[in-house]
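Several structures are given next for inspection.
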Structure P
């Protein structure tokens, strides 16, 4: 194991941020992430989980906010529904520099809190 990262995101805070700043979803999430989240009854829960995942990935690599673009870390779903990561740009370069060959990701949320755990292998 190369690194592990965990992050929490408050769902009501994400909901309020998205309502206050309509362009926020475009800045933080890829078109695929937005399409997935917007199909759900409460998109804020899914957005919060994906935001937590992006921060957890940065933590697993020992990086801080601003080390890469938010779109460089994308949460995708396997046909089974299992979450996975697709890295590009600076995030992919940082992952390669650290010798990361594989990522494990788990997400969970309630109406109030979303959590993500990212493991770099």
Structure Q
């Protein structure tokens, strides 16, 4: 995926469903022009959970699915936010400053970042 992962994800899912941009926008209650700009990364993903839920419903994503979580995560990261469900976990929130200090003090290359992510997943 590119720098516009959210838009690419939405467009690819819409294509998989063979859903035209206009039909998708109508199903998600979005302006077709804004939906197009969102897919192309010209406007950021919506901030409001209600709008993301409408997009997910139009893309036939179950709220319990990994694709639904990915949609929310991509929207959060595109806006520079940490997903709310992670912030609401006290253990994760308490460890975020350590992660931030590590990333600031020692910029990591791709392999090092992958290693850090694997280590985080194992804890």
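Observations
- When distance in nm of label points 7 Å out along Cα→Cβ at positions 34 and 98 is computed for each of P, Q, the largest belongs to: Q
- For relative contact order in percent (Cα under 8 Å, 6 or more apart) computed as 38, the structure of P, Q it came from: P
- For 3.3 (distance in nm of label points 7 Å out along Cα→Cβ at positions 42 and 90, calculated) the corresponding structure among P, Q: P
- Looking across P, Q, the calculation of helix-only ellipticity at 222 nm (-39500 (n - 2.57) for each DSSP H run of 4 or more, over all residues; to 500) that yields -20000 traces back to Q.
- Which entry (P, Q) yields the derived value 11.6, 34 for Rg and Dmax of the Cα atoms in Å, for residues 18-73 alone: P
- Highest-scoring label, criterion being mean projected area of the Cα convex hull in nm², among P, Q: Q
Laboratory data are not the source of any read-out in this text; all were calculated from the coordinates shown. Keep in mind the model is a prediction, meaning the values are calculated, not measured. Cβ atoms are built from the backbone, for glycine too; each structure is taken alone.
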